[in-house]
Structure 1
Amino acid sequence: MTLTRADLWSLEEYAERRETFRNKIIAHKKIRRVYLGAHATLCFEDALTMRYQIQEMLRVEKIFTANEIEEELQAYTPLIPDGTNWKATFMIEYAEEQERREALARMQGIEHEVWVAPAGSPKIFATANEDMERSNDEKTAAVHFLRFEFDSASAERIKAGAEIELGIDHAELPYRIKMDEPTRASLASDLS
């Protein structure tokens with residue numbers, strides 16, 4: 001799935017539809033969000049969440065020219081799953097700035113330790129930050145973009161209703177959880 005200019009509303013039309021569309025997106029995102037403990041969240045993206053992101057960027061930045069709209073589409077459409085994968089925004093969250101800074105310094109490489117495991121399949125670790133590196137020798141970033149690529153057998157298990165576990169294997173923030181059914185069903189629809 002990809003988005004084009006034809007999928008977007010003009011600034012005027014979006015202003016009229018924004019409240020209703022925003023409420024739809026809030027409900028949609030709620031079932032596609034998985035908390036990995038108290039400090040990490042995976043927000044699984046799709047065409048609808050990216051359409052909202054683009055519409056909001058166009059609104060906030062008052063973008064209406066064809067070239068600028070194309071730039072936004074090129075920036076955000078790579079975050080839409082293509083039928084063989086899930087794509088997610090991975091956020092590490094601490095309320096206190098000093099605590100966050102110290103935690104991020106201890107979590108280098110955490111983005112490569114996030115995984116999903118459909119029943120009957122091994123852990124599938126995320127491919128992180130394909131657009132640019134977000135970690136350095138001193139710390140990891142608070143936000144990462146992840147892709148979980150499935151082989152056909154794993155994808156079929158997911159579509160058939162297999163339970164899914166997901167987690168983090170990093171020593172600083174280990175976590176494991178079973179995905180709830182509404183989230184599993186929503187994400188299964190991303191696989192063609």
Structure 2
Amino acid sequence: MRIVLLGPPGSGKGTQAALLGEQLGIPAVSTGELFRAHIAGGTELGRQAAAFAAAGDLVPDDITVAMVAERLGRPDCRDGYLLDGFPRTIGQAEHLREELAARGTGLDAVLELVVEDEELIRRMSTRRMQVDGVWVVREDDEPDTVRHRLSVYRELTAPLVDFYAAQGLLVRIEAGGEVAAVAARALTALGRPWPQPAS
């Protein structure tokens with residue numbers, strides 16, 4: 001299966017991507033990890049991305065799409081993948097559709113993790129990191145910062161919901177509650193029931 005995972009900051013995309021990828025037997029592809037790997041490896045795409053990042057600019061879509069396309073061309077993605085963190089904009093989604101069409105494939109589903117704003121703020125403002133032996137709230141997880149991040153998400157990424165709904169690909173998943181329960185709902189929506197323990 002070829003799946004895109006959408007959801008605001010704090011919705012649990014990374015956790016669900018890893019869990020669903022494991023259950024479905026497909027790799028979870030994180031654009032954040034791709035950026036770090038290319039930059040650390042000194043690849044041409046990594047050098048281009050690093051130059052934009054160093055200048056404080058967003059990495060252009062063509063570089064991001066090229067990184068994703070290279071990753072999806074590897075053997076472990078032959079039978080499917082789960083994209084976490086990509087696409088983030090309509091432009092990226094259109095690039096992805098063109099890239100997949102050129103390969104004679106397309107997406108099977110787009111899962112939108114749905115969580116109430118107050119729950120997202122609660123989740124993120126209670127996350128902790130250790131600094132000099134003291135546990136503190138991460139600066140980007142302060143409530144006001146979280147609200148700003150949610151605003152940015154709605155402006156840039158939320159339009160993807162309508163984009164994919166119009167293609168009949170969107171599946172909304174209630175993402176509140178226990179991690180396993182959310183994954184079970186997602187798998188059921190994909191027609192892959194959560195595995196039952198052997199009796």
Inset, instruction - Could you tell me which structure in 1, 2 was used to calculate relative contact order in percent (Cα under 8 Å, 6 or more apart) as 29? - result: 2
Inset, instruction - Supply the structure label, taken from 1, 2, corresponding to distance in nm of label points 7 Å out along Cα→Cβ at positions 77 and 93 with the calculated value 3.0. - result: 1
Legend entry - Comparison of 1, 2 by mean count of other Cβ atoms within 10 Å over residues 53-60 - largest value held by: 1
Legend entry - Structure (1, 2) behind the derived value 1.7 of distance in nm of label points 7 Å out along Cα→Cβ at positions 125 and 173: 1
Inset, instruction - Using helix-only ellipticity at 222 nm (-39500 (n - 2.57) for each DSSP H run of 4 or more, over all residues; to 500) as the calculated read-out, with -15500 as its value, let me know the right label among 1, 2. - result: 2
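Comparing distance in nm of label points 7 Å out along Cα→Cβ at positions 85 and 149 across structures 1, 2, which is largest?
Details: 1: 0.6; 2: 1.2.
Comparing 1, 2 by distance in nm of label points 7 Å out along Cα→Cβ at positions 85 and 149, the maximum is at 2.
Readers should treat all values here as calculations from the given coordinates under stated rules, not as data from a laboratory. The shown structure was predicted, so the numbers you read here are calculated from the model rather than taken from an experiment. Cβ atoms are built from the backbone, for glycine too; each structure is taken alone.
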